[in-house]
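Peer 1: Take a look at these structures.
Nothing in this text is a laboratory measurement; each read-out follows from the coordinates by a stated rule. Owing to the predicted nature of the structure, the values given are computational and were not obtained by experimental measurement. Cβ atoms are built from the backbone, for glycine too; each structure is taken alone.
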Structure 1
Amino acid sequence: MPKYSYKAYIDTLSKISKAITSDLYLEDVLKLIVTLTANVMKTKICTLWLIDESTKELKIRATQAMSEEYLQDRSLKVGEGIVGLVAKERKPLVIADVLEDPRYKEKKLAKKEKLVSMLSTPMMVKDRVIGVVNCYTTTPYKFTKSDIDLLTTVANQAAVAIENTELIVKTKVIQEELEARKKIDRAKGILMKDNKLSEEEAYNLIRKSSMNKRLSMKDVAEAIILTHEIKRN
C-alpha cells in the first residue's frame with residue numbers, strides 16, 4: 001500500500017471540515033467521507049457504520065467501492081463482530097487477514113470482494129462513539145502506527161462532521177414543523193372568522209382539503225392565507 005502524503009492528509013481533513021458547514025444531505029456527507037478516507041489511506045475499500053440511537057445497533061451507511069449487496073440490511077450489535085467490538089472497546093483494531101479471524105462475520109462477502117487486511121477505528125465525539133470506519137486492502141498489508149493514527153484522526157473529524165450535519169438536519173426539520181404549525185394556525189383563524197367555524201371545524205376543513213387535493217396541510221394553509229390577503233387588497 002503506497003504511503004500517503006502529509007498534503008493529502010491535510011487536504012482530506014480540510015474537505016471533511018467543509019462538509020460540516022455545507023448544505024449536503026447526510027448521505028452525501030457519508031459518501032464523501034468514505035471516498036476521501038479511502039483516497040488518503042490508499043486503500044481500495046472504506047466502509048462507514050453508524051450507531052442507530054433507536055435500536056442501539058451499528059448499521060452500515062456508506063462505502064465507496066463495494067457492491068450494493070453489502071449495503072443492504074446490514075446491522076451488528078455493539079460487541080458483535082469486528083465492527084461491534086471496536087465500538088464497544090473504543091479503540092482501533094488491526095486484522096491481518098479477515099478470512100482467518102474468527103471474529104470477522106462476513107467471510108462469504110470478504111471472499112467475493114477479495115478483502116484481506118483490515119483496519120477498524122471508532123468514530124468519537126468527545127467521549128461518545130457514534131460509529132466505526134473500516135479500511136480494507138485486497139493484498140496482505142501490515143498497518144502501521146502511522147496508519148492507525150491517520151485513520152483515527154480522520155474518523156474523529158468525520159464524526160464531528162456527521163454530528164453537525166445531523167444536528168443541522170434536525171434543526172431544519174423542527175423549524176419547518178414550527179413554520180407549518182404557524183401557517184395552519186393562521187389559516188384556521190381566517191376560516192373561523194370568515195366562515196364562523198369552530199377551531200376543530202376549521203382544522204378538519206384544512207385536513208380534508210389536504211387529503212382531497214393531495215397537498216400538505218402547510219400548502220393548503222398557505223393557499224388560504226394568500227387568498228385572504230388578495231381579498232383584503
Structure 2
Amino acid sequence: MEKKVAVITGGAQGIVRAIADAFQREGTEVHIIDLRPGSWFVGDVSRKEDLERFARQVIERSGHVVYLINNALPLMRGIETCTWDEFSYALAVGVTAPFYLTKLLMPWFAPGASVVNISSSRDRMSQPQTESYTAAKGGIAALTHALAVSLSGKVRVNSVSPGWIDTARSGITGLDALQQPVQRVGTPEDIAELVLFLCSDKAGFISGENICVDGGMTRQMIYHGEHGWSYEAPKRGN
C-alpha cells in the first residue's frame with residue numbers, strides 16, 4: 001500500500017481511527033474528514049458543500065484516490081423521540097454522504113481502487129428505539145452492493161458490519177464478554193485488519209459483500225430458559 005491514498009470519513013477516533021493508523025503504518029497517505037477539531041479536514045459530512053470542499057482538497061493534494069472508507073457515525077434516535085430533522089440527518093450522514101463522496105471521487109479512483117463502507121450488525125438486528133441509526137446502517141449495506149455493480153470493473157465496493165466493539169478500550173470482561181461465542185468483545189483492530197484485507201489485492205475477487213464481524217453473536221439462537229438465557233418482560237404503564 002506504499003504511495004497509496006486513502007480517504008476516510010469520521011476518522012478522528014474509535015474504529016476508524018484504528019483504520020487510519022493501520023493505513024499510515026503501511027505507508028498510505030490518509031485524508032480524514034471529521035466534525036471534531038484537529039489536524040484533519042474539519043467538516044460535516046451531512047453538508048453537500050463540506051463534502052465538495054473536502055473532495056477538492058484531496059484531489060488538489062494527492063491527485064488520485066485508491067481507498068475510500070465511509071464511516072461517519074449516524075445519530076441514534078428511536079421512533080418515540082426522533083424528529084423528522086433528526087431522522088433526515090441520520091440518513092444524510094449514514095447513506096447520502098457515502099453515496100455523494102463516492103460520486104465526487106469517482107473520476108479520480110486509481111486502478112485497483114476499493115471502497116469499504118462501515119455498516120453495523122444492526123443492519124440485521126435491533127434494540128428498541130434505534131430506528132434512525134439502524135435505518136442508516138441498513139441503507140449503507142444495500143448501497144454497497146448497488147455501487148459494486150455500478151462501478152464494476154473500476155472499483156470494488158464492500159461493507160463491514162461490526163458487532164460490539166470496545167471503542168473506549170476499557171477491557172470489557174465478565175458476562176458481557178462471555179456471552180459472545182468467541183468469549184470476548186471486539187477491538188477496533190479487529191475491524192481495521194479486515195478493512196486492510198478488503199482493500200488489498202488479496203481480496204481482488206470480493207465485491208458487493210457485507211461481512212459481519214461480531215464474534216458470532218448474530219448466529220446464536222436465543223430462547224428463554226435455554227443455555228442460561230432468560231427473558232424479563234418489560235413493565236408497561238397504563
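Peer 1: Figure out for me which of the structures 1, 2 the number -10500 belongs to, where helix-only ellipticity at 222 nm (-39500 (n - 2.57) for each DSSP H run of 4 or more, over all residues; to 500) was derived from the coordinates.
Peer 2: On the way: 1: -19000; 2: -10500.
Going label by label, the one that fits is 2.
Peer 1: A further question on this structure: If we compute FRET efficiency 1/(1 + (r/R0)^6) of positions 41 and 121 (r between Cβ atoms, R0 = 30 Å, to 0.05) for structures 1, 2, which one ends up with the highest value? Could the numbers behind the result be given before it?
Peer 2: On the way: 1: 1.00; 2: 0.55.
Checked 1, 2; max of FRET efficiency 1/(1 + (r/R0)^6) of positions 41 and 121 (r between Cβ atoms, R0 = 30 Å, to 0.05) sits with 1.
Peer 1: From 1, 2, which structure was FRET efficiency 1/(1 + (r/R0)^6) of positions 81 and 105 (r between Cβ atoms, R0 = 25 Å, to 0.05) = 1.00 calculated on? Intermediate results must be reported in sequence, preceding the final value.
Peer 2: Numbers: 1: 1.00; 2: 0.10.
Of the options listed, only 1 reproduces it.
Peer 1: Comparing structures 1, 2 by percent of Cα pairs over 18 Å apart, for residues 113-200 alone, which one has the largest value? Let's see the in-between values first.
Peer 2: Details: 1: 66; 2: 55.
Answer by largest value of percent of Cα pairs over 18 Å apart, for residues 113-200 alone: 1.
Peer 1: Looking just at Rg/Rh (Cα atoms, Kirkwood Rh), which of the labels 1, 2 belongs to the structure with the highest value?
Peer 2: Values: 1: 1.20; 2: 0.99.
Max of Rg/Rh (Cα atoms, Kirkwood Rh): 1.
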